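What follows is a group of structures, each given as structure tokens.
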Structure P
Amino acid sequence: MKFLDMPEGLAERIIQCNSTYTVRFGVRLRGRMYSFVGWRSVHSEHCEPVKGGIRFTPDADAEEVEALAALMTLKCSLVDLPFGGSKGALRIDPREWTPQELERITRRFTQELTKRGLIGPGLNVPAPDVGTGEREMAWMVDEFRRANPTDVINARACVTGKPLSKGGIAGRTEATGRGVQFAIHSYLRDLRSPGIVGRRDLKGMSAIVQGFGNVGYHAAKFLSEENGALVTVVAERDGYIANPKGISVEALKTHQLSTGSIMGFPGAKSFAGDMTGLEQPCDILIPAAMENAIHVGNAERIKAHLIVEAANGPVTFEADQLLRGRGVIILPDLYVNAGGVVVSYFEWVKNLTHIPFGLMERRRRERRNQTIATALERMTGKPFPADIRDEFLEGGAEIDLVRSGLEDVMRSTWARIADLLEEQPELGDYRTAAYVASIRQIASAYEAIGI
């Protein structure tokens, strides 16, 4: 490979998926038998267990699952998590089934995965993906426990992304969107980067978000509410809305939940059926929806200075070349949307240790901080500022620790990418540097076990 020195044949081994299982099963519903097909692909077991989400979509296929499993291997390696890559899918449109029917289908799918060793705390750990969420993960963990009655101690760790009541972790729902925010911060904080037209403060910067699902919503919310960015355009599959003065993200989410669409939102102008939302002028473009959203057909019309890939593969290879040729900076998906799997790792560790994060030290930190505040008051003769006292004295809830851990991973991973690009400028861009850093680590793991 051009930028990697690996033993002959190792590159081919890393490229290939280790195994892909197809499961077909029937479920009796609505007075008849319905047949379903699903997949679970294991890309690499250089590190175990393997990790990756399960999606419920009507257009799922084995090739897509294998590609996403490979991406999970690279992503986990890049952020230095002890997982190999895996992915799963069930060909189904969740909108066509009632919640009760979906539960029966999900439980049958889980039975098929369990029989083949494709789910388990130390083997293969699924998570939510497109079309699935906390609810489906709760059904899966319950079905796994039923199938393994003698191994219930660690059963909760068989999946991540569960509800808090079923062993989930605070901050998992927001994790990918929060990771997008931390990725942008890491880029802007690095003085070796060109910033955004020379600027490094998000306040007042314009942002376009394509896709207003979980990831797009949380990324838009954090960037606008916490960093002062202006979300000027939100694009979805039925058009886009725009307001150059900024869109209220929370109000838009309320509108979307009540109407089923972002169209008609009173706080912005609607452009129904118009798919050019991501082509509007902005400082930051965040594609957070589908693959190949930016392609040769629209790349020349993209007016953003920084593209932050919150979705998997939103920029095609040809579009990437065109955009970089114009000086557009692209933060790659391999790094940007890793927040979900990072916090999934925290949840997995929590389930295996059987202890909530912060339980053993929260009160000790509170007492230490109280001692520091008291000492400062005695030294200065002035009371501790009331507006920051409560935050300073607080010992840290689980979500605070999760956010802290996620930020640390995103910052250290960015340093790894930027350092490599500085050492090897011939790599040319952040995407290539991320791939090289990830593959090197995978290659080292294979060599260490004699493969």
Structure Q
Amino acid sequence: MDKLKEECGVYGIFDLDGAEVAHSIYYGLIALQHRGQEACGMAVIDTRGPLPNCRYRKDAGLVSEVFHETNLQEMKGNLGIGHVRYSTTGGSRPENAQPFVISYVKGTLALAHNGNLVNTNDLKWELIQNGAVFHTNTDSEVIAFYLAKERVHSQSVEEAVLATARKLSGAYALVIMSPKKLIGIRDPYGLKPLCLGKRGNAFLLASENCALTAAGAEFIRDIEPGEIIVVSADGIRSDRSMQQRKCAHCIFEYIYFARLDSCLDGIHVYDARIAAGKLLARTHPVEADLVSGVPESGLPAAKGYADEAGIPFGLVFYKNSYIGRTFIKPTQDERETGVHMKLSVLKAVVSGKRIVLVDDSIVRGTTMKKLVQMLKDAGAKEVHIRISSPPFRFPCYFGTDVPSGRELIANRYSLDEICQMMGANSLGYLKREHLSEIVNGLPVCTGCFDYQYPMEISDPPIDIFLQGSTAIRI
């Protein structure tokens, strides 16, 4: 449906007692599947041998499609990383699946990345001029190659990681595997989440703490913005030399992306979404008979709205959980058919009722328009739309798949015009000044709402194309 997509989720584990980790990575990736459903992969190393061998598998598809018991048994090792991908830069080609595994003069490195850089082209151009050949068009491969370049001239892999991180501009949560170490990095703004967990004598890194729980691990803490964590046979170390005062966490982790049972930087996702609904009820009240949400992401905010407004909360849609990804179609007609395949109206619930319908966002508006029509066709007297985020007006450069401005309905039309286009009786968005309230004052990025990005954005990311034997930068 007409939803934003997160780019990906990352995972890592190092069992210092030598236990196999492939199944733990599998469970962690299953828990992070909501962050990326196009491709996935894992890479593992057995650190106990004199010459560690890296085994890896990655492909397009869901975690349960790419991995099964037979190939998990072949992934022997006590150190490993994993990745689930939804493409922003690079597209959805199978070769863009992660982790990236590279062999070079110092051995083997594997890297998994969540986020998006804004200086990819500068780094890529530098590497191309020094003879690098790229097999994908993702910024993650650029990071991996730059890391290998720095490692050749560094005393340790963590020294190379720090030198590379100082060159990166944008959003990133990285897990990196060398033959003997697991390393996690979070960008200095904290745009992308990353946390640390422990299970016995195994240390884990994950995009969300729900993935730690899935592997039976205990959450220790969030990796701090600008922090580098290194896990080795000697234990765990931290480097905070990249930390800065200014942070800007992605607000959409709390509004939509993160799983409902996750806690990011001390803020419970469920609580944030309930708070957003309550603020909507205070700022955009309306007389109604029933409050409901668009499954699944709109339901917590709808519950908050109902509690604050004193209006009954109920379900107005049945969601078909077995449709999988088949509803994603290339044409508008097929997309609208997909809405009917995925959601159906509970007519007995909505008939004759004034409905408040809550969702986390309106992107292009195609799905919301269809849902309003479905409710009115089922007998709803009124439909009042409430959105638990401000209007999307600008693109995101940090790993969220926000369409270009001309595709964003709020970029082209006024709120009254959007309401009319949706066929709704009223429309209300969360106010931008209320964003900090739903996350207890945590500093957040609001660039997609007001064009106030936490760092300078010169031009939209472009790519470097190779034409014949000449590299042309465009």
One of P, Q was used to compute distance in nm of label points 7 Å out along Cα→Cβ at positions 13 and 29, and the answer was 4.2. Which one was it?
P
One of P, Q was used to calculate helix-only ellipticity at 222 nm (-39500 (n - 2.57) for each DSSP H run of 4 or more, over all residues; to 500), giving -7500; which?
Q
Can you say which of P, Q returns 7.7 when distance in nm of label points 7 Å out along Cα→Cβ at positions 101 and 381 is computed?
P
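Every number in this text was worked out from the coordinates using simple rules, so none of it is lab data. A quick note: this is a predicted structure, and the numbers were derived from the prediction, not measured. Cβ atoms are built from the backbone, for glycine too; each structure is taken alone.
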